[in-house]
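In structure tokens below, several structures.
Coordinate-derived values only; no laboratory data. The model shown is predicted, which means the values in this text are computed figures rather than measured ones. Cβ atoms are built from the backbone, for glycine too; each structure is taken alone.
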Structure P
Amino acid sequence: MLIGTMNHPARDVLKEIDWIAEMGLEFVDLTLEPPMAAVGVVDVEAIRASLEKHQLPVVGHTAYYLPLASPFESVRHAAVEELKRCVEAFSKVGAKWMNIHPDNNTPMHDRSFTIHKNLQSLQELGQVARDNGVGLMIENLPGHFNTVCQLAPLLDAMPELGLHLDIGHCNLMVEHNSADELIKTYGSRLRHVHLHDNKGGDKDLHMPLGTGTVNFPRYVRALRALGYDDAITLEVFTPDRHYLAYSRDLLRQIWDENIPAKINAKST
């Protein structure tokens, strides 16, 4: 299992890769989004060279706010074109998978319209992704795409889509954490994992592990039981990187020992 983290899109990408390597993390969750990491701004060849210098694998991440289901067709088309550029860039830097966030910003339209437009965008991206050797995976999002029932219309319609499981998101805006049911139903489609803590409700706090209510040792064990042994991104967004380092060490300890951590964490 590899532990990595994401670059900050408002900072220089190459400097971000440097500190990720210096911290001893094992891959980069490379997000291509404004203001300083948009695909039209970054030097893709320089990124590839930096990743190779540090011997860091990479997984592709895209902006969560692209309007893939927009009722304005020209806007939806522009979002798809932006993601096509991301696919091509990720292919050049060596990423095998790129995540996509389903869009629910469709005022005055019903759920079937939202699903249809998301699928249309994903299908339009599919051929470009195949041509570039990059797989597409859907990340679960709080509110509308966070349970098996909510994600099934996308995942069942496109068997080639992977699941990008965000365990922190599974704890938000749900009666109970949805990670168990997603792992059980779509575990064979699991391609990447995000891990961070929060306190439930609707606040996506991206806290250090063990500081909220996500029972992450339980889900680490579930991943191991599934046979998952790929990359896990720590989305710990704090100014002090000590908390990221602590989360890294705690995750590694629990993964290696496969025993519950001695922390006061309860599943919601």
Structure Q
Amino acid sequence: MSIPRALTIAGSDPSGGAGIQADIKTFTALGVYGMGVITSLTVQNTEGVLYRKDLPAQVVYDQIRAVLEDIGVDAVKTGMLGGADAVGAVARVIREFGIQRLVIDTVLSSKNGKELLSREGLGALVKELFPLALLITPNVPEAEVLCGERIRKLREVELCAKKLLSMGPRAVLIKGGHLEGSKAIDVLYTGGDEFHYFVGDRVRTKNTHGTGCTLSSAITAFLAKGLDLYEAISRAKEYVQGAIENSLSIGKGKGPLNHMWCLKGCDSER
């Protein structure tokens, strides 16, 4: 039996709502064989990240190489990377194995403000990993950091997307959930004068822990299954919408999405 293979390179969330744990759940729900390389151990729960312990860059590199040499992969995503050395290690092995379907979730900080990527790591991310990426998926606060500008309007999202594309990735998806409005609008830009918009209904819930991780891993899963980029994003958005609508009231803070909300049908074709 053959099965699409997806690899996540990210931090561990012991509460199970984000990071490696969310990614593996998403891969499983979408019918993809999931593999996970841990970059950092975090101490966190639904109330936030307390602290983190980054793994040595060589250990990150060796984990990735061991997986790719043995099992191989159809698509890869990165999440929390921690620092510049880890970013460099990831970039080196991505180049060595010629990975083409690379999704970068630009994880810079936690919802409670804890730094998850150092300043030096941010510079390395842009310089070394962005040029290797098929897609980067910043939310609005992350896009503001990357572009160095405030973003309050859709037009400002579009201008930032153009700026981000010039940094090397083949496509940019800026997630608009932090903008005001009755709808959440994500903007995809792949070049030229055309933008693609993914419009979703806002869900009245505080249980949104791990939304960014889940979206990027869902996109990666659909890319691993052979879908083109636009269709992979579209299908991933539908999956995440359902996961939020069926989110779980677990813990004292912001609960997680329900990654298994459609376990019997998530991986089926339309």
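Brief remarks follow.
- Which of P, Q leads on relative contact order in percent (Cα under 8 Å, 6 or more apart), largest value: Q
- Label whose coordinates, when semi-axes √(5λ) of the Cα gyration tensor in Å, for residues 39-158 alone is calculated, return 28, 15, 12 (choices P, Q): P
- Between structures P, Q, the greatest calculated value of distance in nm of label points 7 Å out along Cα→Cβ at positions 7 and 223 is seen in P.
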